[in-house]
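Right after this note come the structures.
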Structure I
Amino acid sequence: MFLGLVGKPSAGKSTLFKALTLMDVAIANYPFTTIKPNEGVAFARVQCVDKELGTQCNPRVGYCVEHTRFVPVKVLDVAGLVPGAHEGKGLGLEFLNDLSQADCLIHVIDISGSLNEHGEPVERGSHDPAQDVLFLERELDEWYFSIFQKVWKRFAFAVKQTHEDAVKAVARQFSGLRVTEDLVKEKLAALGLAEKPLVDWSETELRTLTSALRRATKPILVAANKIDIPGGKERLAALRTRFPDLAVVPCSAEAELALKEAARHGLISYIPGGRDFTIPAESKLNEKQRAALEFIRSSVLQEFGSTGVQQVVDASVFELLRYVAVFPGGVGKLEDSEGRRLPDCFLMPPGTTALQFAFHLHTDLGENFIRAINVKTKLAMRKDALLQHRDVIEIVHG
C-alpha cells in the first residue's frame, strides 16, 4: 500500500506528511521546500475485531487504542508540482516518476485560495481551488501520454511487424505504472479500439486511452487543506458542486500536527481522527499552549468534527481504493508463536480470495492450501471465496 502526496508548492503537503508520520521534514511557505521525496509511514484506521472476539489484541506492527486498530501504510511526499511538470519544469518529471508505483494520489490543495498556480502567496480567496484540480489532471494525463508518444511510431510498427497482441504490448509499455493486461483489455473494448491496429490509432484515441489508464491506476483523493481559514467551507462547497464525482476530504494539517505533537509530549490525550482531546490533570500546559489548543477545539474539532487528516488516509484506503482489512487467526488460537493475540492485520485489494490471502501470508500456505475458515462464523470457505472487510481467517493447509 503506497499513497503519494502531490500538489503545488506551499499547499501544505509537507505539513500533512508530518502530521501523518510525525517525521521531521522541512516546512516553509515558499516553493520547493521539499526537493528529495520524503517517505514515511501513516496509519489507516480499522475497527478492531478483538472486542467482538472477547479479547485484547497485541499488534506486531501498528497499534490499537480503545479497540481501534491503526494499520501502517507507506506515504511519499514529493516536491510541489507546477504547470509543465510533465515536461520537467520545477523538477516535475523526476517526481512524477517517483509516484509511478503509487496505489492512489492524495492531492493536497489550499482550499483558502491563497496561492496562485505556482504556489506563490496571493490575496486570500483570489485563486479558485478548482483550477488546482484541473491542473493536476492535465499534468498527469500529459505524463501518461508522453510515455507513449515518444515511442509510439516505432512501438506501433514493431507490434505490427511481430504480430504481438495489442493488449500485451500496451500493458508491457505501461507496466511500470501498474497497468495490467486485464485493465488494457477493458479500456480498449470500452473505447472501441480492441480490433483497430495500433498504427491506425489517432492522437486523440491515444490520448483518450492513456487518460483512461491514468484514471484507473492513479485515482485521486483531494485533501482540501486549510479548511479552518475563513471562507474555506464556502470554497469547499463550490468545489464539490463543480466536481461531484471527486473524492474531497476537508482537513487542517496544522491543527492535526499540533494535536499530535502535544499528545507525543504527554500534554493531552488524543486519538487520531477523534472529535476531541482531553487534558490530563498532571499536564504541564502553559497558558499560551492551552489557549492554542482550545482554539483548535472550537475552530476545527467542534466546527468540522475532526481535523480531517486521519479521514484523508481512511477514505483513500477504504473508499477510493476499496481495500479490506483482514486478520489472520485461528478458531481455537488467536496467538502467534510469541503469544501476541491477533498480531497482524493486512490491507488487501478488493476481490482478494481466500487462496490469494494464503499466498500473501506465505507461499507454503498457498501451495498447500486445503481450505479457509471464517473465525467469526466458524464456517469453512472455498479457495475462491471473496474476503470481506474485517474478516478473521484461518488457513488450513497440508
Structure II
Amino acid sequence: MELSMTTKIRARKAGWSDELIERIEASEASDGQVENLARGELAEEKISGWLDFLEHNPDNPFAKAPFNIFQTPAETGVKATPGPDGLRLRDINIGSYGVVPDIWDLPNDAPRGTQSTGQIMAAGYSIFDKAEVWSENAVDLYEDAIKDRWIPATELDWDDGLQELPEELEKAVGQICTVYSNNGLVEQKIIGRWLEEISYGFHEVKLFLATQAFDAGRKVEVLRKRALINGGGLGQAPLGQIYRGWYQGLTFTDMLIALNVIYKSYEVTLFESAADFVQTDVERKIFEHLAKDSRRHLDYGLGHLEWYARYKPEVERRLPIQFLRAEAAMVQEMRLSTSERESLIVLMAGGVENLQAGVDKLKTLRQRQYDAYLDNLASIGFDRPTPHPGLAGQISDPLEGGVIAVRAVARS
C-alpha cells in the first residue's frame, strides 16, 4: 500500500521518520487509518507499537479501526484553570468553547463544540434563537444551585424544632404549605415543558432550568412534610388563577415574565418576610432555604428580561401587554383565593383574637412585595410605569383590593 501524498505530508508534519513511513506502507494499514493517526500527531514509538499490533493480530476486528476520533476539528490544547470555587462552567467556557452563537443551527442533540458526523437526526427542539432564552448569569446560577443544595429530610430538626401549636395556627401553617407546594408542582411541570424546547447550543440555560425544576420539586417535598408532621394536615388547593398567567404565554419569554419575574418577585418577598408569620424554628429554616432558591429563579428571569429587551427591541412593544396579563392573573389569585390571605392574617395576628393586627401586617407585606417587584424591574433598567392597578389595590385593601381595578381593566 502506498500512502497518498496528503497522508505523507501529515505523517512528516507529525515527526515520523522515512523509515517508519516505509514500514507503514509495507503493512496492512489503510491510508485512512494512517491519515487519522497523523492528524493526532502521535509519537513515532506509539505508531511503531500499533504496527506491531497489526502484524501480530491481523484478524483482530480492531485492526480495521478507522481512528475517526482524530478527525474532529475541535479546538485542542485548551486547558481550563479552576478558580477559588473549583472548576465551574464559566471556567471551561474558553476559546471556541465559550462562543455561544446568536442562532444555533443544529436541530439534533449535538452539544456545543462537537462535530457532526454528517448524518443528523432532528430532535424536538423549537428554540434556536439565543435571545429567546439567554441570560448572562445562567452559567453562575447553575453552579450556585448545585453548591447551595439542601436536604429537607436530614437538614431540618423535625424531632425538636417543632412545637404543638393552637389549632388555628397549625391549620394556617398547613394552608400556606398547601398553597406553595401546589405552586411548586405547577412550576415544575411548566419548566419541564419548556426545557425540552431549548436546543443544546444553550446548555447553560438548560442546566439552570433543570435546577429550578428540582428546586420546585423540593419545595413540594418540604412543604408537604411540614403540613403533615404536626397534626394540621393539608388545606384547600389554591384557585390556580395565577397558573393561567404562566400557561398563556406563547413564548418562553412570556412564560418567564409571568413565573420568574412577576410571581417570583412576590414569592421571594413573602419567603424573606417569613419572620412575620413563622411559628417554629423548622418553618424559619424552611423559608430561609426556599427564599434563597427562589431568589436564583428571580435573578435568571430578570437577567433574561434584560437580555431580551436589549437584543429583541422589535418585540418590546408587546411586552407591556404580557406584563399586564400576567399581573392580572396575580391580582385575581390574591383577590379570589381567600385561603392564603386568611392564613397569613391568622398567623401574623398570632391567632383569631386580634385579626386587625394581621390585616395591618398583610398590608405591609403587600406593600413590600409591590415595591420589591418594581425595584427588581428598575434594577435592570426596565420601565414599568403603569403596572396593573389591582396590585396597588391589594395594598390599600388586601381583603377585597383590586376588585374595581380588575373590572376596569377587563372593560378596557
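I have -10000 for helix-only ellipticity at 222 nm (-39500 (n - 2.57) for each DSSP H run of 4 or more, over all residues; to 500), calculated from one of the structures I, II. Which structure is it?
Details: I: -10000; II: -18500.
The value was obtained from structure I.
One of I, II was used to calculate FRET efficiency 1/(1 + (r/R0)^6) of positions 197 and 229 (r between Cβ atoms, R0 = 41 Å, to 0.05), giving 0.15; which?
The read-out was computed on structure I.
Supply the structure label, taken from I, II, corresponding to mean projected area of the Cα convex hull in nm² with the calculated value 27.2.
II
Which structure, out of I, II, was percent of Cα pairs over 21 Å apart, for residues 101-212 alone calculated from, if the result is 56?
II
Taking Cα Rg over 2.2 N^0.38 Å, for residues 221-292 alone for each of I, II, which is largest? Before the final figure, lay out each step's value.
On the way: I: 1.40; II: 1.31.
By Cα Rg over 2.2 N^0.38 Å, for residues 221-292 alone, the leading structure of I, II is I.
A value of 0.20 was computed for FRET efficiency 1/(1 + (r/R0)^6) of positions 13 and 341 (r between Cβ atoms, R0 = 30 Å, to 0.05); which of I, II is the source structure?
Of the options listed, only I reproduces it.
Throughout, read-outs are computed from the coordinates displayed, never taken from laboratory work. Model, not experiment: these values are computed from the prediction. Cβ atoms are built from the backbone, for glycine too; each structure is taken alone.
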